[in-house]
Structure I
């Protein structure tokens, strides 16, 4: 099981998040900040109506992190 994050304060932080593909229930996520396969959680950005500020949303399901070979 793997955890990846773009958040430097997260234990899963590292360069692998730059090239990894994250799937949630088989659908690729584009705005994922943190993905955890064991917990089945993905923290994702949500653009606001004005586009000037970003909110986040925790999405849950079957998480798969795919690293390039």
Structure II
């Protein structure tokens, strides 16, 4: 992800992120707050889907990104 979106953006958006699970082809991730969750969902969720599929070998269709307080 860092190479795809750039180091500065990655550090800002994913600092403290938790990539929790893949369940029923849905990748669940938690990031700092509501604004970051919205930004990740809008701009980077398709990248998360691709990277999660590549790393795990499990097909992922959707990234579910929530603020960390809901974890």
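The figures follow:
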item	result
Per Cα Rg over 2.2 N^0.38 Å, the highest-valued of structures I, II	I
With mean count of other Cβ atoms within 10 Å over residues 2-9 derived as 14.8, matching label from I, II	I
Value -11000, calculated as helix-only ellipticity at 222 nm (-39500 (n - 2.57) for each DSSP H run of 4 or more, over all residues; to 500), assigned to which of I, II	II
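Read-outs throughout are calculated quantities, based only on the coordinates presented, and are distinct from any laboratory measurement. The structure displayed is predicted, hence computed values, not measured ones. Cβ atoms are built from the backbone, for glycine too; each structure is taken alone.
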